[in-house]
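Undergrad: As structure tokens, here come the structures.
Nothing in this text is a laboratory measurement; each read-out follows from the coordinates by a stated rule. The structure displayed is predicted, hence computed values, not measured ones. Cβ atoms are built from the backbone, for glycine too; each structure is taken alone.
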Structure I
Amino acid sequence: MRFAAHWGEATLRAIRDVAPTIRVFDLVPQAGNLLPFTPGAHLDIRVMVNGQPETRSYSLIGEAGGDSYRIGVRRRADSRGGSDYLWSLAPGARLAITAPKSAFTLDFEHSEFLLVAGGIGITPLIGMAGLLKRRGARFRLLHAARQRADLGFERELAALLGADYIPMLSEEGRRIDLGAEFARLAPDALCALCGPMPMLDAARRLWAAAGRPAANLRWETFGSSGRLGAEDFRVRVPRHGVDLIVPRTMTLLDALERAGIGVISDCRRGECGLCAMDVLAVEGEIDHRDVFFSDHEKAANGRICACVSRATGTLTIDSDYRPDAI
């Protein structure tokens, strides 16, 4: 029960590894023409997981104007199956993709910019950094990773940005101090951040504590990132007599839809809140992975975004879905 998306076909033209766990895919639309997009945009891509079609979102690398769309995909041990599927493909494979979508953007009415990436979160920021460099803007790009092998794109970014690109490797004892970085910024500065949920939570808290305008912090996060590792959990929907196990490789939303329970959804990234459902009980813990609910709402555990959030133990929820009303 998603809002309409316009799908087309693309050919996988080339594959390139930029790190042991990061692979770049060049996609050429069958129609032959690339649609314009702004840095920070993403594609939705149809993948096959356990023999079933699912949708994943991947940020576009760089700026518009080339002859292909370029995405970077990190292969994770706790993957929900999308990265495994893409990594199994060879050049020439056909994929269903949407037109580029822009939900993570910059504006240029600021005297200074700070870009912050955690791991593969660098992908949407590459185009932003290149654009800022060409415009002669004052900015820095901080890229956090555990070790140098996890960075990906380091040579490309160092050549493009010079000293404005700053790797922060925890194995070398270098970690991003967001509070200190925010304190250095001009009063009207804009920060764009893409990384795992703990990084985003810290950034939002520290940005607010610094008294900075909420509109000047832009972010994107990974729908698969959370405080807890993904594991199987049980979900019950008493209204529909449903009691099922949500595998660690599947979202709650997908599991409900396969059980015949319709859920209104759109972004499937934990941003729009359309798939939010009432929580009746939880025997375990909810891992809220969305950016829709406030910290207070998440602590109350009254609702859950089914597209990205998970749980441990047993979760009992309610659904507005009424098949007899359709």
Structure II
Amino acid sequence: MRIGILCPGQGAQQVGMGSELRREFPQARLCFDEADEALGFSLSRLCAEGPEDRLTDTRNAQPALLVHAVAVARVLADEQGLRPVIGAGHSLGEWSALVGAGVIGLADGLRAVQARGRFMAEAAGAGQGGMTALLGVEPDVVAELCRDATIGEELVVPANFNGGGQIAVAGHVSALGRLEAAAQARRIRSTRLRVSAPFHSPFMAPAAERMRAVVAQLELRDPAFPIVSNVDAAPHARGEIFRRLLVEQITQPVRWQECAARVAEACDLALEIGPGRVLAGLMRRIAREFACRSLGEPAEIRAWLGEGREAMA
């Protein structure tokens, strides 16, 4: 059976993430220990105990999600011998997929995404920007809502094309408020996302420039399996190309519907590795007949380890 992996992005973090995983699997505990050492503070404790507002801060959420996904990947590799044929990650999750595929070392990846989170937070300004998900809507309608809600420098733009009629927009809080009111008047459902900055928007241009220097210093190896980029929705088997794509990703929209479709074309089953079940839910809307399974908690992983061995035999 050909298996792909999907790594979630920001919004999937939750207090308690990784606690049971660390207790039950030595490989996961080693990952979190490495994260604590690489970052110089107890990320594992923050994941386990919160507080929620500190964990949601993009400077902490990004490394937290990365280490959780990589921990699950290593458990599956060690316990089951899992060797994916393709991978993708949503926004920050692309970094998780790259670390899981061996393109970037765990410690280097953690320090890089911590810097990424800091640059993004500083680019947006505290409390000045955010993101909203619109449900059951077409891209042309979202573009119209964004145009109408933008006034001067208070702009809002499409940021994540998630599939199944879900599109996230990013921008200034005032513009987001206007867009949400207009969406409500048109009976379009909207949800403000649990993120602390307007990711994948022009607000992030200063962060992209600062991140360019960080990515330039990374050692990038070719992946063990192709990784689909958010920027061009194409699978890449050369690590060096991500030196450009990881910078462009910060300001460009996430083309997740296309990314997920590419994964579904290349394998028989996808495993969402990390907290929550957001990507599995989106996959059901994008490719209804395609199987996607969420593996974040030990019970989910142990159930898959038993069933997966038979499927892979």
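Undergrad: Suppose mean count of other Cβ atoms within 10 Å over residues 11-18 works out to 21.2; of I, II, which structure was it derived from? Provide the component values of the computation, followed by the final result.
TA: Numbers: I: 14.4; II: 21.2.
Value 21.2 for mean count of other Cβ atoms within 10 Å over residues 11-18 corresponds to II out of I, II.
Undergrad: Comparing FRET efficiency 1/(1 + (r/R0)^6) of positions 123 and 211 (r between Cβ atoms, R0 = 25 Å, to 0.05) across I, II, which is largest? The partial results should precede the final answer.
TA: On the way: I: 0.20; II: 1.00.
Biggest value here belongs to II.
Undergrad: Still on this structure, I have one more. Rank structures I, II by distance in nm of label points 7 Å out along Cα→Cβ at positions 115 and 283 and report only the one at the top, that is, the highest. Could the numbers behind the result be given before it?
TA: On the way: I: 4.9; II: 3.2.
Across I, II, distance in nm of label points 7 Å out along Cα→Cβ at positions 115 and 283 peaks for I.
Undergrad: Looking at mean projected area of the Cα convex hull in nm², for residues 139-218 alone, point out which structure of I, II has the largest value.
TA: Working: I: 5.5; II: 6.3.
If we compare mean projected area of the Cα convex hull in nm², for residues 139-218 alone over I, II, the biggest value is for II.
Undergrad: So if we calculate relative contact order in percent (Cα under 8 Å, 6 or more apart) for every structure here (I, II), which label has the highest result? Could you put the intermediate results ahead of the total?
TA: Details: I: 14; II: 24.
Greatest value across I, II: structure II.
Undergrad: Something else now. Which one of I, II has helix-only ellipticity at 222 nm (-39500 (n - 2.57) for each DSSP H run of 4 or more, over all residues; to 500), as calculated from the coordinates, equal to -16000?
TA: It was calculated from structure II.
Undergrad: Same structure again: To which of I, II does the computed value 17.3 (mean projected area of the Cα convex hull in nm²) belong? Write out the running numbers ahead of the final one.
TA: Numbers: I: 17.3; II: 14.6.
Going through each structure in turn, the value belongs to I.
Undergrad: Let me ask something else about it. To which of I, II does the computed value 2.8 (distance in nm of label points 7 Å out along Cα→Cβ at positions 163 and 179) belong? It would help to have the intermediate numbers written out before the result.
TA: Working: I: 2.8; II: 2.2.
Comparing all candidates, it corresponds to I.
Undergrad: Comparing mean count of other Cβ atoms within 10 Å over residues 155-162 across structures I, II, which is largest?
TA: Details: I: 14.5; II: 23.4.
Biggest value here belongs to II.
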